Structure formats: C-alpha cells, structure tokens
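*Asks:* The structures come next, written out as structure tokens.
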Structure 1
C-alpha cells in the first residue's frame, strides 16, 4: 500500500428509504493525506485500503479521535470527536487514488474538493458521476428522494407544516455546503456544488456557475459559466453572455477563458480565448463560425473558422454593422476592467 492517499473526508450523509445516499456533507475534506493520518484511519476503522466508503459508529469515532491526535492531525481529530453527536450517519470516504467515482459519497467528496479550492476544475476524475446520483428534491427539510416527496409533503401538511421545495436536481447549491472566502454571490441557486470560485469573484444575480467549472481569480460573472469552463484572473462575463460547455453543445472541446478578457453582454463563445481578448456584445462565436481576419487598416487578409483562432491572445471579435460578417483584429487597446467590480472589502 502507498504511504499516501489522494483524499479523504469525514461526512454526514442523508439517505432515502432504500438506504441509498442522497448526499454527503464534508466540512473539512483533506487532500494528499500523509502516512501518519493514513495509519490512523487503518488502525481506527475497518478501512483496509483502496477507495472505500464506510459508516462509522461511536466507537470508531472515539478510536479515530485518539489516533488522529497521536498523528498530529488536530483538525480531523476534533472533527471526529464532534461527529459523535450526529444523529445522522457519519461517513468515512477514502480515495486512495484519483479514479472514476463508484458511489454518491465519492462524487460528493470530489465536488467538495473543487468547491473548497483544494482541486481546480479538470484536476479530478468525475467520469460516470451522473449515473451515481439520485434525482433529489432540495427542500426546507433537507434532501428528499423525489419519489418520496409526495408522501413527505402529505405527512408534513397533516402535522401543520409545509415543505418548501427549492429545486429538483441531482446537484445542490454550493453555498449550502461551502462558502469560500472573498466571494460575493447574488443568488445562491445560481451556483452548483462543484463550482470553483476563486478569491475576488462576484457572481451577480443572473450569473451562473456550473460544476467542475469556475474562476481562477478576480472576476465579475453576470453571464453563464457552463460545465467544464474555466475563467482566468481579471476576466469579466457581461450580463446574459454564455460560455459553451461540454453539456451545452460544445462536444468534447474544453472552453477556457484567459486572463483580462471581456465577453460582452448577450455574447457567447464556443471557442477558447487567450489573454486580453474582447467579444463584442451580442456576438455569439461557435467553432465553425466564419471569421474575417483584419489587418491594421481593417482590410480582410484571410477568412478562417473560429476554431483556428481558439486560445489565441490579444484578439477583438466584432460584427461588421454593415455586412453582418464576424471580424477579428488585434486588440491593441489595453482592457481596463473596473476596479470597483473586483473590490471585496
């Protein structure tokens, strides 16, 4: 067995009537765990190696608390002790290696590693995760298997209560699990668990950030960051704009936005942008869009498909107001983003 493991987490799980996991909350997941902590897990629980998910009882947590203290892992030792008071199942999820998840507990650990900023988007394997998650009603009384919702609503009404349903989805709101430091989010429903929001990010009320996607620095997000899309430091997404993710028509192409870019209001991209690029408001560029490349005198020097410009820096994309043609020229004007938008005092 290796002396290190990829990640582990102590969590509180919710189940449906069949005993299937709906979700698991990990308050302090750990990445790249060293030998002393691994030894504590092996000595305290039934964990015997590999990728494994266990339900712990009070005696397990007592042993784990003591052995983690001996190992010098104070944070996890205190968490183990505190979880003894939980009335919900306590889960130990250990990922010895970073492989495709095999159960919901592993999926939730990986999504929370991303949202805790321990792992950047595309840096952990999430293959097959959708098939492992149960369609869930996220309600004022916690997660409920959508197949059990009608009965729970009836029982609540009979007791004089109303269950409020916030959404029906396989993914919960990120902020119900993690609130990273230095961010602002106008509407919590617009950021899914598994989003990566860097320090200095603002997601306005109509902005949206999907899982395995997000920002790497200061950004004002008034548009959509689709699944898999990563936005570099200092880049802004204008109101109503869209980035095409692998789930929204982008195929297997991974769309990335470089640093200090601006995607205008109601614009969109189906190609990657390098650094210091601008896309004019209202202009949607797909990979197959024909683009006229202009020289310094605004003369057409070539016409290419937009995919050939993907990832290049210092480009300005615009639509010719007379002909309607999409044009691209070198963006020589420095993009000065509004400092106030990136202030998080």
Structure 2
C-alpha cells in the first residue's frame, strides 16, 4: 500500500473541518443567544450540530483503516500495534480527565465530571483499533449489527427513553454518582451525554468509519455512496420506533449520522484527492487532538480568569448587538475563536509541530 493510501488529504481535511465545527458550536459568546442550527437537539432529533461529534468518531475509524491496515498487510506485529494504540488511548483519556479536573478547580460554579469528549474518543479509538488488528471484516460487520440491535433491545427493555428515567442516565448515576455533566434537581439523578452505555453505539460509529476507510483505500467510491444511502434509509426508518438522540446515541442516530459522514467523506475524496481542490481544514486535521484540547483549556481559562465576559462585551457585543442583534454578536465571538485557533494550528503546521499524544 502506498503512502498516499496511508494518508489522504481528504481525510485530514474532513477531520479538520469537523474540529473547526466543534470549536464553533462549543464557544459562542453568549449561550443564551445561539442560532438554532448551532445548538444540539434538546432531546430527540438531529440538528447540524448533532452531526459534529459522530463525524469525528467516524473519521477515527477511517484513520485506523488508513494507518493500521497497511501495517498489518506489511506484517507488523499485532501485539506491538495494539500496545501502541492502547497507550495512545490512555493518554487521550487522561488528558480529558485532566481538563475536567482543571475546569472544576478554575471555573466558577463548575462541578467535577469524569466522562467527556476526549474520554470517549480514547476508548472508541482503542476499541476500533482492536477490531482492526484482531477481527476479520465479517466479524466487524457482525459486531456492528450486534451492537446496534443489542443497544436497541437494551434501552427498550430498560424502560423509558425520556430524560433522567432512561437506562443510560440510570447507569451514569449508579457508576459516576454526581460526577456527570448534569444533575436533575428534582430526582437527584445524573446524566452525561458522553456517559458509559453510550460508548457501545459510539464504537459502532467508529466501525462504520473503519469499513468506509477500506472502501476509500480500495477506491470503491460507488460502494461508499451506496453504503451512505443504505445507512441513511435504515436510520430514517429505525427512527420511527427508536428516535434520533445524541444524548443516548441511539442506533438510528448511528446510522443516520454515519450515512451523512460517508457522503461527506466521498465528497471530500472527489474534490481534494481527485480534483485537487485545496484541503481546507487540513491544518486543524493534522493537529486535531491538540486543537480540541487546547481550545477546551482556553474555554476554561477565559471565564476562570474572568477575561471572557469583558472581552465579549467590549470587543463584540458592545457594538455588534446594537447593529445586528445578540445572536450575530454571539456567533461573531465563536467565529473569532475558531480563527484564533486556525492561526495557532497554521503556525504549528509551518513549524512542522504535530502533537499526536
């Protein structure tokens, strides 16, 4: 397998655009004034923002196919590959926990939370790497189907799919106690959108990316497009009985978001790899974890050091709100936040500084 197959500009670009979207939706100037497409669904449903994290996990699977697959074909030792993947996964999880602890120590009113985005990325990366190293394609497909059907059965048998009473929230409460994203003031029950049970369908998202990565390596673009259509159709039909829900990461949500991710991958492949368009987003893509983790630290430090409020009021809301309204001012801050991080990753790329953990 050639080096081009091992690293495609389209994949770096898609990963980078996903990270930029993460920063955009995570860092508005004012959480009370956010345009609807830039907000997550309150519960059931799927907004454009709900696509962002599944896209990233999908690209994790694609990247494993492109990075580990060729090494296996060249006879690399499976144990060595798994230890390397496991070590990287542990470092990503540890970084996520460290950021959460720092937020608890610095941000006013913050409480300690153990789950998180980086923690889920680390666990899913380790799982999909293990599937790539030790499981055949048939086993991977069978595992994907078993996870989606099993998770549907598990949540259905668990009773209600409503907030706080669903099985996912109950498990988070039992395992993590108060150390989760949200606590219901009435029942005292907790919930975390990156909680424990949701890891299972998130691994399924990575497995979709893994198989899509093989179609990409093999230049099977028609198969990739067909897979996207099938996933979207199955997800839409399944949502009639098992609704799209990012908080629960429902099986229909896996297929729906995976289908859109396949279409995006095919589009980026055609435009960047085939037609030679600029790989917009590549600089974010080659320093994805560094950009996300660094932005999270900035998101903690700005309010923690009481800088964000005067910065937002003075540089954005003070003059934009009278002219265009508070929603535009809030969006302008988010765009500026992304722009600052684009400059940072641009400078890192110029110096060939790539932080991979």
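*Asks:* Here helix-only ellipticity at 222 nm (-39500 (n - 2.57) for each DSSP H run of 4 or more, over all residues; to 500) was calculated and came to -21500; which of the structures 1, 2 was it taken from?
*Replies:* Working through the options, I get structure 2.
*Asks:* Looking at structures 1, 2, which one was Rg and Dmax of the Cα atoms in Å calculated from, given that it came out as 23.4, 77?
*Replies:* Traced to structure 1.
*Asks:* Assign the value 3.8, calculated as distance in nm of label points 7 Å out along Cα→Cβ at positions 46 and 254, to the correct structure from 1, 2.
*Replies:* The read-out comes from structure 1.
*Asks:* Follow-up question, since we're still on this one. Figure out for me which of the structures 1, 2 the number 10 belongs to, where relative contact order in percent (Cα under 8 Å, 6 or more apart) was derived from the coordinates.
*Replies:* The read-out comes from structure 1.
*Asks:* I would also like to ask the following. Can you spot which of 1, 2 the value 5.9 was calculated from, given it is distance in nm of label points 7 Å out along Cα→Cβ at positions 62 and 222?
*Replies:* Working through the options, I get structure 1.
Coordinate-derived values only; no laboratory data. Nothing here was measured: the structure is a model prediction, and the numbers come from that model. Cβ atoms are built from the backbone, for glycine too; each structure is taken alone.
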